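We did not get these values from a lab; they are worked out from the coordinates using the rules stated. It should be emphasised that the depicted structure is a prediction, and the values quoted were computed from it without experimental measurement. Cβ atoms are built from the backbone, for glycine too; each structure is taken alone.
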Structure 1
Amino acid sequence: MSKVARVDFAFWIMKICATTLGETAGDLVSMTLGVGYALSSALLLGIFLLSLGAQLRARSFRPALYWTVILTTSTAGTTMSDFLDRTAGLGYAKGAALLVTCLAAVLLTWRLSEGTLSVDRIETRRSELFYWIAILFSNTLGTALGDFLADDSGLGFLGGAALIGGLIAATALAAFVTRIDRVLLFWIAFVLTRPFGATFGDLLTKPAEKGGLDFGTVGSSAILAGLLVSVVLYTTRRTRGAPRTS
């Protein structure tokens with residue numbers, strides 16, 4: 001039995017909600033609560049490892065557990081990216097280049113080890129580890145790209161979200177009208193949804209004078225958490241009792 005979520009429209013809605021919540025929750029811990037990027041990265045990475053351990057021990061797909069791990073990769077990725085870009089002084093460009101290299105190395109090793117990068121069926125412990133490591137790096141990379149678009153590109157929060165949203169739409173269209181490998185398109189979309197979440201999260205949290213909606217990290221996190229839980233509960237009820245074949 002596959003232990004990961006089926007990739008459909010609801011999957012992408014929940015992915016965007018989870019990654020946006022990861023952005024606002026990560027900022028809540030590191031900045032609003034004043035924990036700092038280094039300590040919050042260590043703390044949130046530890047929470048990710050705990051949730052990953054529970055996911056690896058599970059014998060079947062558990063929606064709530066699966067999306068908890070997605071959320072913890074996104075939250076840890078937010079503070080890890082901020083630590084590399086700001087505290088370590090790498091900046092967005094160098095930080096993103098380092099994370100692209102790490103993600104490419106994980107995907108290449110996964111491909112050589114398992115013979116495929118398909119996420120339709122994740123059944124072995126080794127493929128599941130590759131899957132989650134790739135997700136952690138892709139979410140961390142997405143934060144760096146989103147911050148670059150929001151802060152350094154001149155597009156602002158709304159412009160950055162619009163640009164990434166357009167790229168996501170183009171990727172979705174390519175899945176229907178081209179013969180581009182679907183696994184490649186999945187990972188492109190997975191990476192792109194993270195900077196979309198990052199820029200959208202900044203749009204929600206930042207003050208109006210900076211181009212944001214001024215909900216703050218607490219208010220934005222509460223709104224996104226409620227939305228994510230609602231969609232997860234809906235999809236769980238929809239599929240309850242139906243056999244999982246992928």
Structure 2
Amino acid sequence: MNDNFKQAVAKVPEVTLVFWLIKIAATTLGETGGDAVTMSLDLGYLVGTAIFTVVFIAAVAAQIRAKQFHPALYWLTIIATTTVGTTLADFADRSLGIGYAGGSALLLVLLLASFALWYKTLGSVSIETVSSPKAEAFYWVTIMFSQTLGTALGDWMADDAGFGYLGSIVVFGGTLAVLAALYFSTKLSRTALFWGAFVLTRPLGAVVGDFFDKPAEEGGLELNRFLASGLLLALIVGLTLAFRQKPASEAH
């Protein structure tokens with residue numbers, strides 16, 4: 001294994017239970033944080049998307065330039081993808097008028113296209129092969145599409161499909177539990193299971209975030225969006241500080 005490969009892999013965290021806990025908290029924060037900017041501050045979806053797109057680009061650029069794995073930088077970039085995913089999905093679904101189903105279908109196509117182009121260009125979509133700036137760019141663009149799809153899918157499930165926030169939490173949480181069982185009991189592709197779980201944590205976070213901050217008459221707890229976002233950020237920071245996250249390369 002050459003030095004460049006080791007260096008690039010070292011910027012991707014080992015996938016553990018803590019990884020998934022932080023990922024779910026980050027996707028939930030993306031929902032409450034995105035709604036805080038677009039709704040509570042009344043800046044609208046287009047302005048919110050523009051703001052978070054700048055943050056996303058800056059965070060990805062910093063992540064690619066980094067010479068080693070920095071947990072804070074990695075999770076900041078994840079949060080950036082999920083906040084821009086929230087506002088972008090809301091803009092497509094609501095401002096463009098294509099609806100949750102239309103937005104989910106469009107974003108699924110974009111996500112699959114990103115995977116296909118990544119695979120065609122580099123021959124693998126495994127996180128263990130993220131060994132160059134080009135691979136990292138594919139990695140982060142794919143994650144951004146997955147986060148955006150998750151927002152639209154979560155809204156579709158909770159609203160149009162009629163499951164509500166709690167029902168959607170059960171559906172997405174149960175599906176993730178099935179994927180976890182498949183991971184431990186079968187020899188199915190670890191890469192496919194990882195990305196399946198990664199994509200599904202976003203709609204789970206979306207409906208959890210909506211459950212936290214939406215009005216009580218809509219089935220939510222009506223928590224202040226800034227308070228909820230602050231608590232979620234504190235949880236992410238606490239988990240990051242309490243548990244040392246090793247680079248993926250140290251797990252082998």
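From 1, 2, which structure was log10 I(q)/I(0) by the Debye sum over Cα atoms at q = 0.18, 0.20, 0.27 Å⁻¹, for residues 126-189 alone = -0.86, -0.92, -1.01 calculated on?
Answer by label: 2.
Here mean count of other Cβ atoms within 10 Å over residues 70-77 has been calculated and equals 18.2, so which of 1, 2 was it run on?
Derived from the structure labelled 2.
Quick one: relative contact order in percent (Cα under 8 Å, 6 or more apart) came out at 28 when computed from one of 1, 2, so which one is it?
The read-out comes from structure 1.
Which one of 1, 2 has mean count of other Cβ atoms within 10 Å over residues 94-101, as calculated from the coordinates, equal to 14.6?
2
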